[in-house]
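Each structure below is given as structure tokens.
Read the figures in this text as sums done on the coordinates, not as results from a lab. Just so it is clear, the model here is predicted, and its values are computed rather than measured. Cβ atoms are built from the backbone, for glycine too; each structure is taken alone.
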Structure I
């Protein structure tokens, strides 16, 4: 949402956020605090600057490699935060603005995961920001133990 003061696109297109203004289905990757890498999925029409931050995921495949990259064996803490998720998956700035459909980093539909059972989606206010934090733009699976924070 371009009128969202918490969005990286709020002040317009820059060199840093240009991938966010690209085609839907591409990655917008950036670093925060010079330390943590965050991955977003561009979701809006080209030129609009809309993307969704992936805050966490439930590890299903490649758990041994994720544990090695993160230096922890605890499955619940492997990808339970945007920086942890990027580290566990080996996501780097080199993947910024690449296709998530047929590029080196891909997002798959739930139908492609054997044994996946959809759950109830919870909608709540955002976390980790100060501007427009009251907007109900955070979504996660109810009861899932791999949510970044509750």
Structure II
């Protein structure tokens, strides 16, 4: 069974309820779909040492990679903003690391949605292919 965009969005909404965001009070949830149809969820986890904070997008990707996945179809990200919130710069780079996957941004507050791709969100991106040009990149 294939996971629809709406189902992936619902998984991201569910993940946002697990957000640990006592400082910003800005919960974010993400759900990423692997090529084999598995969904991994992530929520933002803040830290009093702000640099230690991890965003929902990276949380979901790290969960998937930790389970052995490297190929993804799409990721859904939800925020409580009126307009769909876009990933921060480091999350954009993190997503691009795994290719030009579809990115679905959604606001459960208003129901507004924005569809994009990783490369649209981070144009002129730096990818593993750049390292491969110099023989430095070898995927396991």
Structure III
């Protein structure tokens, strides 16, 4: 193969297809079959925005770091799930209202997928579609605790 910049030119990048995963049998279609959840990959800008949102700044007193910067991994994984979910859209105002929720993370974890294994399966699929499949099990374990 000849190395050429032509492979990297605009329009040459293969788009990442959305994924479908059945994570629960609690929601069935009109034929009695489990409804697959549709997930999408997020762009790097969105991932960094979520990381920043889920990171608590360091506490500094008298020029010394007394509490280091810390990421809330539970919230990080949950926010990745919320933002990656295409269907069901847990940010839908009617869906949130039907459960009496305002936070899509609470809706997802407490109402849509309240069973730990179901949520973990979705989180694993979301991490994989976003290219984090190497450290998935570590993040999933932290998120479950």
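Given a value of -7500 for helix-only ellipticity at 222 nm (-39500 (n - 2.57) for each DSSP H run of 4 or more, over all residues; to 500), point me to the structure among I, II, III it was derived from. Walk me through the numbers before you get to the answer.
Working: I: -3000; II: -7500; III: -10500.
Structure of origin is II.
The greatest value of mean count of other Cβ atoms within 10 Å over residues 72-79 among structures I, II, III is that of II.
Among the shown structures I, II, III, from which was the value 198 of volume of the Cα convex hull per residue in Å³ calculated? This value belongs to structure III.
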